[in-house]
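The data blocks that follow each hold one structure.
Any read-out appearing in this document is the output of simple, stated calculations on the displayed coordinates, not a laboratory observation. Computed from a predicted structure; not experimentally measured. Cβ atoms are built from the backbone, for glycine too; each structure is taken alone.
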Structure I
Amino acid sequence: MLEQPAFGEHLRAMRVKRGLSQAALAGDGMSTGYLSRLESGARRPNSRIVGYLAERLGVPVAELAAPSVGGSGPPSTQTSSLVQFLAEAISTSADDGTTEQLTEALHDTDSWDPALRWQALWLLARTSNGKGRHDEELTLLTELTQLSDELGAPQLRARAYIQLSRCMRLLGDNGSARKHAMTAWQAAEGLSVADRAGALHALVSAEAELGRLTEAWIHADQLCRLTEQAAGTLQVEALWAAATVRIRQGDYRAAQDLLERALLGLDGRQDLLRWIRLRLAAASLYLQLTPALTEPAQALLDEVTPVLRVVGTELHAQQLTALRAHLAVKQDRLDEARAICAQIDGQALLLSFRDRIRFQALCCRLRILDGDHEHGVRTLKDLAQQAQEARNPELAAEVWRTIAETVTQDISQTTAGTGAH
């Protein structure tokens, strides 16, 4: 009943099912290295070890010592099926149901090969990200990073922590985003330019959101130097990140120059989805400049609209709609802005934390101008508090400015209306 590798596969399946790391299961009674060798089948357990592990897992010894409990078929059959699920999910559209089948297989079968499980988690997390399902993505990435730590491969650890950092930032947990980016940056030492650039990019983004602008610019400059001779989109991503930092610093001229270089450097034929993302991001940044560059922003949104109808996701559609509302307000077309906001009203917002706060603040601004002063201001204060709790002082300050500007505009309109009578 203690034959390897069946015992090791069963032991690992029970540990993962309970969400335990190897260190947590090993405790003080054995080394994680020994536990790792047990799970890999390299060591055969004795009765004392089985008793200790059963106690740590909270199960009877008989249950731990019975590998057949863990799976629905022989390991070779399961592995073959899982490889097929994974191959189908990779080679077909993410919307044709194959990712759902892969998710079910991942949950129903405990004896996945660790490398196959890593690939499945990575694919499912990327799919969730593309659909704006960041809470779902976070669950997958948490397991992915734990698995990466256990596998010990620097490349896998760096890439998993980069994605976890980005997800935490999109959810508004910028402190955790920076911590995970630092882990990724340390893991990426000595790896490829792409891995190091990805870690630096995550670090810059988190630091910018936290208002740590001096550190963010130092790392952004380092990122631009690192990718200067790199092929593909790495330099474009670096310029994009640097432009974001410059806007936060109020250096709008430098930000505009960096954005224009990034836009010119990306060929849509090479990476159409990145081409879409960059134009949406550039339009957003143009609208955040002082004064806002509404004509270039309009041109970018008009350029991307027909492409989104063909290949865009629901997340992209929401981003485009929100940006058109911001543009309409900047151009003082308030009735059009109200109509655009109504298109999203009632939908589950897939926007990132920053974009969601900014869009909801815009909706509150319109509500105040429509006469709902008390509710609009109260909601804006709540949004500012959310940004502050996310340790994003720049975003919180933007919401407070919105309150001040909107109240002033509302008073001016009221005074003008009274004077007209």
Structure II
Amino acid sequence: MLPVLVHFTFTSFWSQILLYGLALAVVAYIAYNGWQGAEGTPRAPGEKPAPATTDQRMIRALLYGAIAAGIATFGLRYALPADAFLGGKGEGIPIHTYGVLLATGFLTAASVGARLAQDEWRKLTWVADAQGGGRWVDTEGPRKREAFMDLTFYLLVGGLVGSRVLFVLVNWKDYARDWSQAFSLGGGLVFYGGLIGATLAAWIFARKHDMEFLRLADLAIPTVSLGQCLGRLGCFSAGCCWGDVTAAGTRLAAHFPGAGLAKDIFGRLGGTSSLAYQSQAQDSRYVVEATGQILHQAAPGAVRISEWVASHGTTLPVHPTQIYESIGQLGLFLALMYARRFRRFHGQIFALWLMCYAVLRTTVELFRGDTERGTLNGLLTSLGAKGLAEAVPLEAWYNISTSQFISLCMFTFGATLLYRRIRRGGEAAGVGPTPSPA
């Protein structure tokens, strides 16, 4: 469990020059990609666009470069001290394990999805050559692969916005005093919000590019589980989304470290506590260490949770729910990739994922212990219904979380979609990729 892999600081002159050079190189590379990716005006509807003019390339390169420069300026101001950059904060660049694994999961899912898109829309055309021969060329698959790679940008933006919006809504009481904090870099993200935002972005993209949404969803949705398999390992490293307290001596349990024990990959103290530790360090409830039972009042054999973690430097033993879901997501990805061979209609894989993930997430939620996430108890408390909130204790199985409620809705939607598509008799024509000629 490494909340921070390594923390780069830029206090020396040469390290600052290196960072400036790196930022300039990134801006130039992004601007060059804008130049290379420019397209000309379409000759006719449905035809390939004409080659881009120099002016079109220049405009696109300047746009990409301006966006990249803005992001680079923000990063330099955060990383460099005030004597090296006007208004600099001197925070350096901490490489968080969560961010690395989340980015790795996203890129892996995007790569697999692009390959699946190419196979899904493969269209072989015989192209003759000057010698009277010829060869079969895939004329549609590569275009759909490129379109899918373009889609990943919209998925990223939609996912980030959706996950942040749902986090703010779940924790609206914390932001009611100052809504400007909703746009700060601090705070968390919620997977279901990201899923909703990304799905909406994919739907808009599919309509704009004349792609059947359910067909696109069938090939893309298994890759979500592949990305989440790695993303949840990032959660485990950061100590977020942690599980409920277990009995002392339980083999399958995790202890998340505080700042005094959390180290980077070089064995140096990172100075950053895991999120689980930060939460339990402020938990005023009591726990019976031998059994893991949580109490709201002092009792014989019970100790205050905040006092226990302060004296041990780690959290109490908790369920590694991040690992539970990571393994479940990997299994779901493999199962659905195998099920693609037997699909009968578009939307079948999408519907199955909605139902299976809803069951997986609901099950994992039963072992969650992070009281910060939205629950029925928290909702009633925020609405001022303390009497009803007391009737729904935090530890009660019927204190469903926001994610469990969304899972219930998602399962219902998936089952309805599956039932309606089966009832229509499926779509026998054009479900799979075009077969190669003999």
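Please compute relative contact order in percent (Cα under 8 Å, 6 or more apart) for structures I, II and give me the label with the greatest value.
Between I, II, the highest calculated value is found for II.
Given a computed value of 48, 23, 21 for semi-axes √(5λ) of the Cα gyration tensor in Å, which structure among I, II does it belong to?
I
Name the one structure among I, II that helix-only ellipticity at 222 nm (-39500 (n - 2.57) for each DSSP H run of 4 or more, over all residues; to 500) of -25000 was derived from.
That value comes from structure I.
From I, II, which structure was FRET efficiency 1/(1 + (r/R0)^6) of positions 102 and 254 (r between Cβ atoms, R0 = 25 Å, to 0.05) = 0.85 calculated on?
The read-out was computed on structure II.
If you work out distance in nm of label points 7 Å out along Cα→Cβ at positions 166 and 278 for I, II, which one comes out largest?
Going through I, II one by one, distance in nm of label points 7 Å out along Cα→Cβ at positions 166 and 278 is largest in II.
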